[in-house]
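**Q** Take a look at the structures below.
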Structure I
Amino acid sequence: MKENRNYSWRLLALVAAVILSSVFSFQAYSAESMALAGIVSSDKEPQMEGVLVSAKKVGGTITVTVVSDSHGRYAFPANRLQPGEYRLNARATGFDLEDPGVVTLAANKTKEANLKLQPTRDLTSQITNAEWLASAPGSDEDKKGVTCMVGCHQLAVVAKTKYDADALKVIMARMRNYAAASINEPGDWVNPVPLPYEEAERSEASQKTDARIAEYLSTINLSSSPNGKWNYEFKAFPRLKGASTKIIITEYDLPRRGFEPHDVVMDPDGMIWTPDFGNGNLGRLNPTTGEFKEWKVPTLKPDSPAYGLDLAIDKDGNPWFSMMEQGGISKFDRKTQTFSSWRVPPAYDNVKAHVGMVAITRDSKVWFKDSRNNMVHRLDPQTNHYDSYKLPHEFYGMRVDSIGDLILSSLSLGTIAEIDAETGKITDHPTPSPNSGAHRGEMDSKDRYWFAESNAGKIGMFDTKTKKIEEWPLPFQSYSDPYDAVADKKGDVWAAGMLTDYVFRLNPQTGQVVTYLLPTHEANIRRLSVDNSTGSVGIWMGENHHARIAKLEPLE
């Protein structure tokens, strides 16, 4: 009887705790500090956790998103939504939102709007590249071969076609003769950017690789389907819960559909700068007002595609950025609003010069890398003197440490290298995971280079003092495909990639990873930038396929 009595008390305490938790949660959401709140439900789930709820003012350019908690409750703080008329949207894979119509918010009042979700009629329009790969049959080798192609493109586009292997090989060969910034999609915006040269004949090994990829893609699209349906079941990843729901995301629409914000970086005044990966422009977002301004970048080679990628801020707050096929770098003077540009040194300035990365030292020297010619150059802008180094193999990302040495990461080989700024000596350091796909990364205040391992699904760290490399696995390891990694002022490390719409936050001390989801499907996240200017941390990123810039703010 005593045991039964103790059990009854424990059960009563548990029920009371749940009730109190719900009451306190409701009271917190119902306070005057909330502009809009409600419950998200479906026929099978009266309280849906992990649903992203977005609100955008009618006629506006800024979208704010929150996530429903364990009680299905979502809530927007009043300081994030001004009075006015709003349209709501929701992201929960497998479900569509029953449109609640225009929601009107009044000053100093909390608007209650419960949302109902229905099973979606088209799951293929909601799953990501990673979920396509997780669903499709095939070996890990087959799928790894495909990821190199669909990092910049949607696998759904290929999977919904009826092209056989031979036709796919022709398309792949044609794609090689267009710049990486090219996008060709239905609608009123098409931006194919041809290269000024044709790729030379591929090696026999490369042709075999292409043939294998084309053959595999033909097995997962509709080319052999007699009934117009796929012969495999789609597997959506589970909705995120717990700590993953404690965020606010703000998205800023850019005024042109063709603007691709590949890299975004905040300057000392809080302005967000981004070179245009789709065209030769430089853009600046004012997060306070939402105003976006852009400048046309002067071309160095009129016959070559003009677009930008990497960006760095110098000690005067001026943005420097790479010019890709233009074969050089450019600096924008914020005061005079004028550009100064430098081409690769004349001895290396050929039609294939391709500058993707730029990094600035503390003494204002500028490193920039020509990927196709395997060269890296260091420029003194005051004297226009160059130091040039031949790289032993392919490298992708690069940054400088506090003494000006250059750190590079090899995507194809999975190594980290350093170039001694005084001697020019290049030293390679293999990552613990073979063929890790060391992509891009950032230096922290302790001269540690944090980088993403796309193939291994991990975050890596190269300590420039000890020369040691450590690694931490990410969730969905086979498909997380991180592109970039950066440490914040609290010591957490952030990563994201192109196959999913996930952003990962790693605690290196515990190995714990919190996963967040963006509201935009196939956002195509590249570089991450940290906002350490306030008490909390914010993460900036470009939604490269949707002409938006997003900021993610964790609430814990």
Structure II
Amino acid sequence: MRPNIASRLEPSTPTLQDLVSRIDEGEIKVPAFQRKFVWTLTQALELLDSLASNYPVGSLLLWRTPEKLVTERNIGNFRLPDTDDQNPTDYILDGQQRLTVVYSCLGATEDTGGFAAGYDLDREMFVPLPPDPSVAIFPLRILFRTSRLLDFRTALQTRTNNEDLQSRLDSLVRVLSGYRLPVVTLKNLKLNEVCPIFERINSSGTRLSIYDLMVAATWSTTFDLNKRAESLAAALEQKDFDEIEGTTLLKVLSAIHSRSTERSSIIDLRSLSGGQLDDLVQRARAALERAVDFLGTDLRIHSLDFLPYEAHLVVLAKIFVRRTSLTSEEVRRVRQWFWRSAFSEHYRGASDSFVTKSLNLVEQFVISGKGAVDDFGDMPTPRGLIRLTFRKNSAGSRAFALALAKRSPRNLTNGAHIDTYAALSVYNRHQFHHIFPRAYLRREYEDAEPNILMNICMLAASENNDVGDSSPKEYLPELIERLDDSADAVFSSNLLPPPSDFDYSAGDYDQFLWERARVAADWTCGLCKGDY
């Protein structure tokens, strides 16, 4: 049962000056797991304008805890102060961008660096504070410094319109001094209780994750998870797997350490010392490098874009912790698990508990030969294949593209071998061709769906353009005639019915799809048996 945190929420409405003072005193800090400052100058000035107009700008979410997390002092151009540790500390979970602007503009001293803003009393607008501001540009950093504020107000008397300027200044000071920002503080929550709340925060379009929180929770002078992740990305960059997400790395670490990918197991990694974590990361890195090598050489997966599921990488890494290399029988069982789980979409919407269970089942199956291959999904059938649509993020589409690559396809136009590495390194729709072109189907078949997976084959981008939207009953027979004796081999390499068995000049769309599905099912079932 999820904890009821309502009794541990403390709402408040501090003034901007109160918030600035709490930052100065070290009571509010920006944890290192927060994303870097990403606001533009325009966004910062718009926030100030909203405050001066007394508009609501949203609330801040703080987490009050005695746990000490690594914190950031410099964020973008906005500089936060050095402070001593306090007990407890309020860490910013949501609202970092807004609070940083408030502090930099209203709390920082005049002689510190970072972004400083002013209010142009003549034009009645906020501006970046120039190095030598005119007498009518009010430096916001003196708002809460009484003597400097009075000096500025006195200086306005040199202007002929001083009464208007002083009136505008008084109005600005009154609004900003009295502005109260809603704050919700989470009190007495443990890390595992904060994680699900933290993961759902998405107020500025950047979804935060458990990885961000664990970066701070596991940080020490001897261990920095971010640096280890960056090092791993650099090692995998040449293999086009450098975009592995931090959450995936955490799941691999947890899978190795506790045979589980569940959140509670990931959070338990905090109990390890910096040295233990470092050793775990090194083991994970070696396993991931071996897993990525296997994905590329045996399964023709050259980038994350074509990996059907994250779980495939996590499970495979766990296997390569146990094995630096696989026997021929172990390779066959890995193939059986991979192709069945990919085509059956075994991990679609899978929970962490499901992946954890699968993690251990696959390890036993591959390493010890125990268990049933049917646990990982059914074999593909013509009826099942014909229902699949071609979508970039579909596991079925990715599996079929990989199955095509394993067939070493050749261009239909000239019989030349297709560079499947280029086609599968990054997603490129121009490397895939609608055999029955979309425009043709719109003309000839009113209700036909062109993006049926069985209507897709690989074709080099340059050749794709040559085919265009021609009628398949015309362009395919022409290609068959051009290919001559190699036509059957070229078509079969694309999992297409060979011309000797199917009349492309007469077959309609439905007939073609069913014949293609039968050919594709024969090949993909062979993959699922681990034959190749």
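**Q** For FRET efficiency 1/(1 + (r/R0)^6) of positions 318 and 494 (r between Cβ atoms, R0 = 41 Å, to 0.05), which of the structures I, II scores highest?
**A** Values: I: 0.95; II: 0.75.
Evaluating FRET efficiency 1/(1 + (r/R0)^6) of positions 318 and 494 (r between Cβ atoms, R0 = 41 Å, to 0.05) on every structure, the highest lands on I.
**Q** Determine which structure produced the value 0.25 for FRET efficiency 1/(1 + (r/R0)^6) of positions 270 and 454 (r between Cβ atoms, R0 = 41 Å, to 0.05), calculated from the coordinates; the candidates are I, II.
**A** Among I, II, the structure yielding 0.25 for FRET efficiency 1/(1 + (r/R0)^6) of positions 270 and 454 (r between Cβ atoms, R0 = 41 Å, to 0.05) is II.
**Q** Given a computed value of -4500 for helix-only ellipticity at 222 nm (-39500 (n - 2.57) for each DSSP H run of 4 or more, over all residues; to 500), which structure among I, II does it belong to?
**A** It must be structure I, since only it matches.
**Q** On volume of the Cα convex hull per residue in Å³, which of the structures labelled I, II is highest?
**A** II
Here, each number is a calculation from the coordinates, and none is a lab measurement. Here the structure is a predicted model, which is why all the values come from computation and not from measurement. Cβ atoms are built from the backbone, for glycine too; each structure is taken alone.
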